[in-house]
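Structures are listed in the sections that come next.
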Structure 1
Amino acid sequence: MISPLDLLTSDLMRYPLIIAVLIGLTAPVVGTYLVQKRLSLLGDGLGHVALTGVAVGWLVGAWTTATPADLLAIPGALAASVIGAVAIEYVREVSHTSRDVALAIMFYGGIAGGVVIIQLAGGTSQNLMGYLFGSLSTVTAPDLVIALVLAVVVLAIGLGLSGLLSAVTGDEEFARASGLPVRAVNVLVAVMAALTVTLSMRIVGALMVSALMIVPVAAAQQLVVGFTRTMRTAMAIAVVCALGGLLITVYVDLPPGGVIVLLSIAVYVLAMLARALLPSPGAAAAEGGPGPVAERDAVRSR
């Protein structure tokens, strides 16, 4: 039986535990803005594009005889997901393509590119499995450093510019009429999502990270009212689920990404039941608390 002390002293578990906390803090911050923009599937699209970046990293590593072979996989995923995030906003703005079409193109192109390029790099589609669903055994010290840097950037932007970001993502037309930089903010939110996808790939997996962005936010909306309270509650839920899922996989041989997402969904179901059995957040707001309209007006007045 592995003791808690073993978890803290072993590099095999210490690195994933730290990254899990970082994921729990950052994913709901981005997810709150995506939910406001009604763009919940953006993380999925970027996750697929990141797979192409992983494969490109393998290919460059093969050309340069890097050791290990996937040394450049995460940097490749970072570059590909950021480029994909900027591209989707460019396509939507210039060609007037709807978001769902642009996301669909990213879904299919990302998967196809990843599978084809990984073969060119001398690998197989099995090499992508750890990035698709998460794996504890592949987390290294450089991964932790990358995760720390990305988490600091995402939290600094997501929390430091929360007033501007929430104003634009909540009501684009009003923000545009007010002279706010709507296009720049849309690109910034997409890039934040790309950074979060890259941060989460090793633990949660590219196919699962979007769920950790969105499901804790959806659960928080069942429990509290207001943008700031929703974000904070979602962060707490995500941290608990990320750590809980990771600890379960220490004792049971299961993919960490799947367990973390299932825990998040379980919390969402419990939150729905709690809302059905207890007074709703909207009713509490009506009795004197600030409701969503009041909070939106407060954001507009800044």
Structure 2
Amino acid sequence: MRTDKTMTAQDVVSRLSSGMTIGIGGWGSRRKPMALVRALLRSGITDLTVVSYGGPDVGLLAAAGKIRKLVAAFATLDSIPLEPHFRAARQRGAFELMEVDEAMFMWGLHAAANRLPFLPVRAGIGSDVMRVNPGLRTVTSPYADGEEFVAMPALRMDAALVHMNRADRFGNGQYLGPDPYFDDLFCEAADNAYVSCERLVETAELTEKAAPQTLLVKRHSVTGVVETPNGAHFTSCVPDHPRDEAFQKAYATAAADPDAWAAFSDRFLPAQGDEKSYQSAVQTWHEEQK
């Protein structure tokens, strides 16, 4: 029997708690579940281990002091190379960092999704990744080649947050842009996965106008679904909307000055706000820029 899994963003956050390992899908400043991240910002949850191909999700959580440890291959805004809050947090030693190669990160997701303790990978051999991650180990092939590999540990998570273009109420998620990223692996590697989407549709609509392979996330790996129009803002979620470059620039500029960031946070990310008030504030800001 299929179960209706629709929730609100607040419902999702109510199922999370301090000390958890949280995976966040998307890539850099692309298709991030920002509405869920903003709901998490408004909560009292802290002391998180965050697993992410990092973007403003990492930056906002770092700025709020909610990260204890970050597992990432990078933290970027894409058109702005380095996420400014991530940089500032690292410079002051605000959290522990496990920085790995992109392929190692992917292999860690694969290992977790397949419930394996690790997977061997060539990436990282001969680089400083072993020096900056002294906890990593290597394994030797048991076959005649005797090759040495990095034993990339599984990136198991208590919960994963991802954003899709479309989803149905049962947890099937569809991407319509050029890249699936690794959102399906995040969901499969987590004990619980929560999918936000631009639009909730009937199941039949998921295959009417798009190829079957766009059905990236399957309902068996999903705990809850949240409809959040423009919920990836200010990151891109093509074809629904591009990255809001003007707002991203304002975000990055404000991050460089404590007073400017306080004003930015008060306007767009107040503790007593919600997603509707955020979207309204952004719309008003754009009207002011004209």
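None of the figures in this text is laboratory data; all of them are computed from the coordinates on show. Keep in mind the model is a prediction, meaning the values are calculated, not measured. Cβ atoms are built from the backbone, for glycine too; each structure is taken alone.
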Computed 0.80 for FRET efficiency 1/(1 + (r/R0)^6) of positions 92 and 220 (r between Cβ atoms, R0 = 35 Å, to 0.05) - originating structure among 1, 2: 1
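Suppose helix-only ellipticity at 222 nm (-39500 (n - 2.57) for each DSSP H run of 4 or more, over all residues; to 500) works out to -25500; of 1, 2, which structure was it derived from? Please list the in-between numbers first.
Working: 1: -25500; 2: -9000.
Checking each candidate, the match is 1.
The value 42, 29, 14 for Cα extents along the principal axes in Å, for residues 164-243 alone was derived from one model only; which of 1, 2 is it?
Details: 1: 42, 29, 14; 2: 31, 27, 20.
Derived from the structure labelled 1.
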Comparison of 1, 2 - label where volume of the Cα convex hull per residue in Å³, for residues 44-139 alone is highest: 2
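Which of the displayed structures (1, 2) returns the greatest value of distance in nm of label points 7 Å out along Cα→Cβ at positions 52 and 84 on calculation? If you can, show how the numbers build up before the last one.
On the way: 1: 0.8; 2: 1.7.
Greatest value across 1, 2: structure 2.
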Distance in nm of label points 7 Å out along Cα→Cβ at positions 172 and 268 from the coordinates reads 2.3; which among 1, 2: 1
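Kindly point out which one of 1, 2 the value 28 was derived from, the read-out being relative contact order in percent (Cα under 8 Å, 6 or more apart).
Working: 1: 28; 2: 20.
Source structure for this number: 1.
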